[in-house]
Structure 1
């Protein structure tokens, strides 16, 4: 694959930084939309900074100037969680749709970072093995936002043949530059302070490096199709996380494992290896390595 010019939203976030770093290391040029005042967070990425916000439509054309690919990764979480529904719809939905339209009109490939949260109610006749054909039935505003953007991308592909990859990560773990936002960070804090962490339930997880690798694979693909991939590596209960952490810390704590070992539904990911060249196979060993890294950081160890 020859050198590509990649337009990226959400470049200074946890996932965005990993995307930019991987694309740059692979020889591609990245120009990222960066909110004014956040420029310092992008200085080490060796990327072209386009100052602006999603609601600043004048920044869209600057971001897409010369681009071969648009990776739309940004979400304004502040407005989403504020309860300002009109503001959320303008910033995250309408502006997002306008950016996608502009990219399609310029002939860009589109990579949309969506989420497994487009699913909430799983249909029983899928027998617990959800694939890309399962309809999206979100149970949150975030899931509904991503489902709407996915639907618009499908319309763009149908009308103009725009190649589109929709990637749906589960909970993304890895050491966030803002450490306290890392998945499991609070758990390690509790355990280091000698406090139990009796969180119930569990979730589906994937490492940030694998998410970035999948996004890179989608951005550099030559497929002209509309493709959806679920990015899910493994399921883990919070009691599993706690057990791995207490073992690493040599703590003797009672842990309540009275929860199902497996979720009712899991996502099929065999197409991720085939289409994007990334194996979803870290499993609990990947979570254990992440826990070890968080322990080292919180203890101040090298």
Structure 2
């Protein structure tokens, strides 16, 4: 497949007992995981508060690797974050290892996109079946990430952060989040099962194409228990749970790197290379 040279596609597989233990430690889950609703909701809440959404690898010209070992090495052992294919890829393996019945789904991002603009399937979410229940979990949607789980049904549902709701949209569904009293669509999706190879292709495009926003700007997000942190280039927003939003402009590259490392908890591998890339894309001038 010459067009995708260098792309790593994950094969279906589970984590080893040691890999699962390290993942649970990484997110702060210290109980005994079981294939039940309580465990699923706890993992959603803990994962989104511990593993940041971030795009530093695509920004640095490094395609995302979705093989199990690569995901564990980066997001768990390397204390890094990633975008949806990495976040939900790792989660997919962890949930199956615990014993959940998981189906991967694909979504079309609608966040800040006019309704009439067609979008490709460049988002990954997961559907979990527990008896007769169908539950959605998605730890990879940036600043509007779902920090809990949603039942697959129409109507408003509470989460540890803002209310979410699902609406029927033709043959599929639309997910929405309530922001400032306004319902905003995050993405649309249907229930067509996806394979690991499907996400390998989409991830390769998102992490290498010059038209992808992941390759030419900085994105980082974390859903902490009392607030959300969202960084886009040099603009930081702190959304306090049930309170106001603080916004500030990052003034220097030093401040930006320190923010990524300390506030978002991202393990910076090569600070000199990152600094050079940040200077090259001129984030502070945008």
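Values quoted throughout were computed directly from the atomic coordinates according to the rules given, and no laboratory measurement underlies them. Only a predicted model underlies this, so the values are computations on that prediction, with no experimental measurement involved. Cβ atoms are built from the backbone, for glycine too; each structure is taken alone.
Comparing distance in nm of label points 7 Å out along Cα→Cβ at positions 41 and 225 across structures 1, 2, the highest figure comes from 1. In this comparison of 1, 2, the computed figure -11500 for helix-only ellipticity at 222 nm (-39500 (n - 2.57) for each DSSP H run of 4 or more, over all residues; to 500) is attributed to 1. Tell me which of 1, 2 gives 0.30 when you compute FRET efficiency 1/(1 + (r/R0)^6) of positions 169 and 249 (r between Cβ atoms, R0 = 25 Å, to 0.05). Traced to structure 1. Look at relative contact order in percent (Cα under 8 Å, 6 or more apart) for each of 1, 2: the largest one is in 2. For which of 1, 2 does distance in nm of label points 7 Å out along Cα→Cβ at positions 81 and 105, calculated from the coordinates, equal 3.5? Among 1, 2, the structure yielding 3.5 for distance in nm of label points 7 Å out along Cα→Cβ at positions 81 and 105 is 1.
Taking Rg/Rh (Cα atoms, Kirkwood Rh) as the quantity of interest, name the structure among 1, 2 where it is greatest. Answer by largest value of Rg/Rh (Cα atoms, Kirkwood Rh): 1.
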